[in-house]
1. I have -23500 for helix-only ellipticity at 222 nm (-39500 (n - 2.57) for each DSSP H run of 4 or more, over all residues; to 500), calculated from one of the structures I, II, III. Which structure is it?
2. Given a value of 1.5 for distance in nm of label points 7 Å out along Cα→Cβ at positions 169 and 233, calculated from one of I, II, III, which structure does it belong to?
Structure I
């Protein structure tokens with residue numbers, strides 16, 4: 001982009017030279033307020049997440065019944081937190097050796113929420129009953145199950161993704177020992193319930209998440225600018241370190257390493273797992289390079305996932321070559337097709353097939369590998385990609401209100417590069433409405449330019 005209105009955030013930056021490895025080009029980092037983002041005090045963050053927890057727990061009984069779950073047990077272990085714990089219990093440290101968070105369909109009495117923990121404290125008892133009577137958590141669990149005798153006991157076992165098979169072997173053996181081998185026959189995978197629980201977004205999450213996406217956008221906008229990249233001097237590693245420091249200054253974290261890719265006229269195409277390979281940290285940005293960044297923010301128990309394209313202007317250039325503009329326009333057309341074909345209730349595989357058919361009709365070489373977003377960066381729910389379309393993973397119905405990382409790319413022959421193929425990869429957080437996917441922030445329609 002030349003300098004869209006949101007470039008004005010860059011004017012707030014104050015130059016601060018970071019310490020860099022010997023021989024590396026210095027880069028600058030913004031002060032904490034530069035991105036227009038102020039994280040909540042930790043106590044406020046916990047208060048907000050506990051507010052969301054109460055809302056999420058209020059939805060749980062219907063989810064359990066839809067998925068045939070009479071009892072759901074989440075086991076948390078000291079120094080080995082289950083990834084579900086922060087979403088089913090207050091998002092605070094759980095120091096117990098082995099704690100059990102149990103949800104019971106009590107019929108006409110509704111949902112029972114029981115916490116059996118090594119350390120009983122007020123925060124937990126605001127959300128759970130705790131009928132331990134001085135008993136150890138395992139003893140209290142055995143008594144509870146004997147009282148209820150649920151026909152199904154759902155556990156984090158047998159699922160296809162980490163959070164759906166997170167129960168440790170030792171914890172499983174403990175449950176068998178405590179509950180008995182006959183009750184082991186009632187153990188079922190909680191995967192369908194976990195998927196619905198974590199893929200259901202709350203109305204109150206929307207605006208905080210939008211601010212997270214705006215922050216992600218602002219950091220990337222500055223990273224791919226002349227304030228950070230000096231052609232012929234700045235390396236991939238310099239920019240990666242700058243991105244880490246920008247996260248720290250904004251008071252947030254990330255769930256994956258920021259990755260950068262470079263395409264250059266005459267450069268061979270290195271690939272990894274079928275995609276353009278990440279550039280080595282020692283690689284120096286040169287004039288005429290096409291740049292790509294994959295970057296995300298973690299905050300409030302939520303995650304963004306975001307990609308943008310940049311271009312390093314050659315001497316005398318004021319804009320990217322026309323062939324690169326066409327390449328980006330092709331990716332925008334792919335985004336349009338994905339948004340247009342997606343509707344609540346439609347199969348993710350059917351959407352993928354329709355999008356690829358539309359691209360074939362336009363003679364655009366395309367790849368789609370979009371995935372859910374939310375509690376995880378690679379979230380649970382309906383993915384729109386080649387795996388679902390090939391039925392190697394089961395296609396799922398799109399859920400209204402869910403969030404997706406609209407991740408995809410097109411490959412275009414660029415005349416100014418002697419017909420070399422250039423990949424334009426984009427990734428945007430979007431949310432599903434009755435009219436299709438909507439962007440949290442405006443998508444990229446022009447390259448970010450480095451002077």
Structure II
């Protein structure tokens with residue numbers, strides 16, 4: 001269903017580049033489209049396939065070598081007459097054929113295949129790392145888009161109250177029952193809120209641009225997130241100890257898996273470099289006509305290097321150093337992961353504790369107070385200064401509550417990011 005919606009959107013884009021289209025999606029639906037459409041992820045998938053082709057190539061045996069030589073292009077009367085190959089072709093001529101096949105020793109082929117297979121695994125972990133980073137970027141952008149929408153709703157609600165009040169007061173001002181100064185002060189408050197809404201719209205446009213790039217949407221699409229509230233509950237957090245979280249993060253983080261693969265690759269590289277000390281053997285079969293005492297000579301032979309001057313010492317030493325470097329990188333990455341998990345856990349706990357320390361009925365009480373203050377001000381039971389002061393208090397506290405909810409959403413996604421998985 002989501003894929004069909006995307007295809008329809010793209011079709012609309014190409015049929016009318018000037019039309020603005022609104023597509024409403026939940027965060028989960030938006031992420032599904034992102035996973036299917038993101039161009040960087042598609043590119044990384046092709047990189048994995050490219051690396052798999054290297055494994056296929058490494059499995060192939062070297063081709064045999066065929067050579068022809070010792071052909072005389074003119075007649076030589078000093079040799080004994082010899083019959084032709086067929087009909088009258090090849091009479092009294094010399095020719096030699098040779099076929100050679102290289103045989104790799106010490107399991108070099110298997111060791112080379114093992115190295116290429118590790119490269120495939122590394123490409124897969126690079127893909128997971130890219131996916132992990134892009135997913136965090138997408139989720140934070142979706143959270144910001146949701147925050148801007150909810151923040152705009154708060155300002156819009158306040159603006160609606162003020163606009164209704166101003167329409168009623170405008171009639172009273174014309175009848176002389178309300179001073180122009182009071183009306184002007186309320187109008188200034190209305191303009192201030194309208195200006196803030198325009199700022200929120202500009203921020204929203206910037207977020208929309210980034211989301212369109214991530215989700216491969218055309219520029220005419222406006223994305224609307226249908227999630228009405230932030231999720232402020234993470235009950236699973238209490239069921240995990242920090243030690244368990246450390247271990248799980250190492251198991252699931254692609255950057256840690258990459259350093260493990262790098263360590264394994266270095267060990268296999270050392271085995272391969274040591275195998276290169278042992279010379280490969282080349283077997284051959286030779287056919288020679290008129291090249292010896294025999295008319296048709298067939299012989300076999302072999303050749304190999306003598307490992308006297310080059311024992312591959314430099315490459316072996318380099319491979320041993322790379323193993324030590326890989327071990328250090330693994331320890332460093334492990335320490336970084338532990339610190340990241342610990343800090344992210346503490347920050348998330350603080351965000352949760354702050355929000356849950358606020359009375360759960362406080363937001364509803366603020367909305368009730370806004371209605372009461374507006375009625376009392378309309379009935380002239382409140383002064384203009386008291387009413388304006390409450391509007392500022394109302395807006396400030398509503399935004400504080402919304403910021404606290406957004407903070408939990410952001411810190412949860414960052415916590416999942418450093419864990420490498422979701423609780």
Structure III
């Protein structure tokens with residue numbers, strides 16, 4: 001750790017509480033351009049995190065900066081609750097056009113978490129039912145409603161209860177480590193059957209307002225559920241007049257090559273929640289959903305002074321303009337496939353890689369103790385992540401075993417190749433026992 005980094009870290013420790021951070025190793029970035037980052041000492045890094053998937057279009061975009069500057073000089077913000085700005089209306093119309101769904105509406109907030117709270121409100125308001133079902137190891141945000149439907153770590157809920165009542169959790173469909181010991185080829189969707197059993201015995205279906213699910217379980221390890229599960233879940237919702245909410249905060253806005261990651265499963269949801277990258281680098285969240293559901297609440301049940309902020313919406317509008325012009329969604333698909341092949345080649349060579357999964361530039365590379373048990377290999381994950389970050393590649397991990405591969409979509413092929421070189425070096429160091437155990441005392445993460 002450099003002296004400057006140590007000073008910054010000491011200042012952080014004194015002024016920002018542990019509850020507001022998830023440290024990996026001491027790093028402080030001061031500049032970014034495209035998919036490159038520069039720390040306080042001027043060292044360059046390839047970004048494989050994209051600011052927790054909130055920088056899909058990369059860093060330091062001059063067009064967005066100019067659009068923000070122009071808007072700030074004209075009207076930084078004026079509460080859209082009373083007097084809507086044109087930018088907010090334009091962005092709502094654009095989202096509905098891109099969503100391609102008739103009779104949908106869009107409601108804005110400043111964060112994805114607040115939009116999760118909004119989805120809960122709309123679902124309860126429309127159905128008149130109290131219960132929300134979400135899934136194990138889910139992460140939906142840090143507001144009270146979002147924490148109540150999350151199930152990732154006890155540190156989110158310890159000491160702050162009681163949480164929002166009526167929030168139920170069931171097992172997320174994880175085929176790599178099936179909790180029901182099923183094989184993909186013979187799976188009878190026991191993970192869905194447990195919900196049906198609950199409906200029959202102790203959880204009345206007519207009290208359930210909505211299922212809230214991540215199309216890809218991001219913070220659980222970028223887990224991709226089987227398509228037949230998602231389709232069956234949609235059918236179960238239709239059978240019992242339950243709404244289906246897709247949390248697209250991590251996976252949306254082109255990350256998987258589509259506006260909504262759920263579109264990979266060929267179903268429609270009743271509500272979609274967006275955040276993170278939606279604001280083009282500025283804080284912005286949204287709920288996009290069926291008009292009848294969105295109109296079920298009266299004024300001002302989901303209104304915020306700063307929501308639909310003119311400057312944030314200006315950044316988002318410019319971002320979508322750039323995405324359309326530069327074909328960013330297709331770039332995500334093509335670069336994601338290129339990168340997936342690189343990781344699969346490494347999987348053939350290194351037994352520690354147990355699985356490579358995902359869609360677009362949204363990949364989980366799962367490290368295991370052995371491929372027979374597929375047990376999570378936290379030691380390998382932490383050590384390899386540490387080596388990568390020390391050697392110019394920002395590569396974090398999730399779920400104790402999954403390398404989180406979510407670079408800005410604007411990343412170049414040359415940068416992808418360089419990142420693979422660094423990752424391969426880390427693998428070699430690990431398998432040759434050249435990464436010390438002392439790393440485990442420094443690394444934290446989820």
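1. II
2. The structure behind it is III.
Values in this text are rule-based calculations from the coordinates and carry no lab data. Computed from a predicted model, the values in this text were never measured in an experiment. Cβ atoms are built from the backbone, for glycine too; each structure is taken alone.
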